[in-house]
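*Asks:* So, here come the structures, one by one.
Here, each number is a calculation from the coordinates, and none is a lab measurement. Small disclaimer: the values here were computed from a predicted structure and weren't measured. Cβ atoms are built from the backbone, for glycine too; each structure is taken alone.
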Structure P
Amino acid sequence: MDEPNIDDKIQEGEIVDSQASGTTQNNGVVLVNLEDSIKSHISSIERLYIEIKKHKETLDSIFLNDPTFADHSEKAKEANKVKAETRQQILRRPTVMTVANQIKNMKSDIKELQTELSDYLQEYQRLSGANVIEGEDGELREIINIAKVVKKSSR
């Protein structure tokens, strides 16, 4: 009696990894739910900003219609005007102008360094997989990513 050839029983087919397929579907569901949550939060934030604006207008109106507040506000405006004029006079002095420019340049340097640091940290995080880095002072610092959503400009 001939033994059946094992090769005769092999059929062509496709191997389907049911676990991978399920994971992909789960990721899709999670992504859709996440997107819905993001949209919902954006709408809620926008609605709250509108409500705040309305309440702020009401509050401002109450203050403007109060005679005591109006009187004090006018006196404060005059004092602020005198203060601003005095500040500008002092800022025109050469030594003060030099210090003010140094501060302005240093702030610009800090902003540039922070942008570069952010880029470096993202790359470090991507390459190392670590969310912590030790500073030169030996202190551990956590790497955090901050994401924001802004309306797309029509450029």
Structure Q
Amino acid sequence: MIIRKAIEEDVKQIAEILVEDWKIAYRGIIDDNYLDSMNVEDRYQIEVRRFQEYTVAVEGNEVLGYAWNQMMDDDVADCEIIALYVRYSKRNNGIGKALMLDSMELFRKSGKQTMIIWCLEDNHESRKFYEKMGGKEYDTGTHRWGDREYNMISYLYQLKE
């Protein structure tokens, strides 16, 4: 497995990963109607506009997962992993950890000091992962998908070595 910047040829697989992951991992958390309405073609149109901000974990031609990294100028955090997804069938193989560590190193090299990541409050699997990776619960908020608001929780990471 290697981690590299995403290229346009990765976008279809990125869209597939996101749609599949949401439909499986968020079932029972996000409204079924919203999940059932998601499709790869629509998601491709969104992801193709921003894939330059992604890193991907690949093996051969297969995208195993991706991270969407963003630099920020905020009082609390100066960088964020906006999204971190691993192909559902490839979970628990160190891919998410590798992507996260790569993102943290990218931020460190850019002089960033505090990273934030948000997730659904009811997504206990991801929360456990973020805590295992050293994140400290920070703040709560909400985010709207479809016609519902969902509770979110953030984790902060100190990047100083």
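*Asks:* Identify which of structures P, Q gives the largest calculated value of relative contact order in percent (Cα under 8 Å, 6 or more apart).
*Replies:* Structure Q comes out on top.
*Asks:* Next up: For which of P, Q does helix-only ellipticity at 222 nm (-39500 (n - 2.57) for each DSSP H run of 4 or more, over all residues; to 500), calculated from the coordinates, equal -10000?
*Replies:* The value was obtained from structure Q.
*Asks:* On FRET efficiency 1/(1 + (r/R0)^6) of positions 49 and 129 (r between Cβ atoms, R0 = 35 Å, to 0.05), which of the structures labelled P, Q is highest?
*Replies:* Q
*Asks:* Which structure, out of P, Q, was distance in nm of label points 7 Å out along Cα→Cβ at positions 73 and 89 derived from, given a value of 4.5? Display every interim value, and only then the final one.
*Replies:* Working: P: 2.9; Q: 4.5.
Only one of P, Q returns 4.5 for distance in nm of label points 7 Å out along Cα→Cβ at positions 73 and 89, namely Q.
*Asks:* Looking at structures P, Q, which one was distance in nm of label points 7 Å out along Cα→Cβ at positions 41 and 81 calculated from, given that it came out as 4.7?
*Replies:* Considering all the candidates, the number was obtained from P.
*Asks:* Out of P, Q, which has the highest value for Rg/Rh (Cα atoms, Kirkwood Rh), for residues 105-144 alone?
*Replies:* When Rg/Rh (Cα atoms, Kirkwood Rh), for residues 105-144 alone is calculated for P, Q, structure P comes out on top.
*Asks:* Let me ask something else. Which structure, out of P, Q, was distance in nm of label points 7 Å out along Cα→Cβ at positions 97 and 121 calculated from, if the result is 3.8? Don't skip to the answer; put the middle values down first.
*Replies:* Values: P: 3.8; Q: 3.0.
Clearly, the read-out refers to P.
*Asks:* Let me ask something else about it. To which of P, Q does the computed value 1, 9, 18, 21, 22, 18, 9, 2, 0 (P(r) over Cα pairs in 5 Å bins from 0, in percent) belong?
*Replies:* Q
*Asks:* Which structure, out of P, Q, was distance in nm of label points 7 Å out along Cα→Cβ at positions 25 and 57 calculated from, if the result is 5.1?
*Replies:* It must be structure P, since only it matches.
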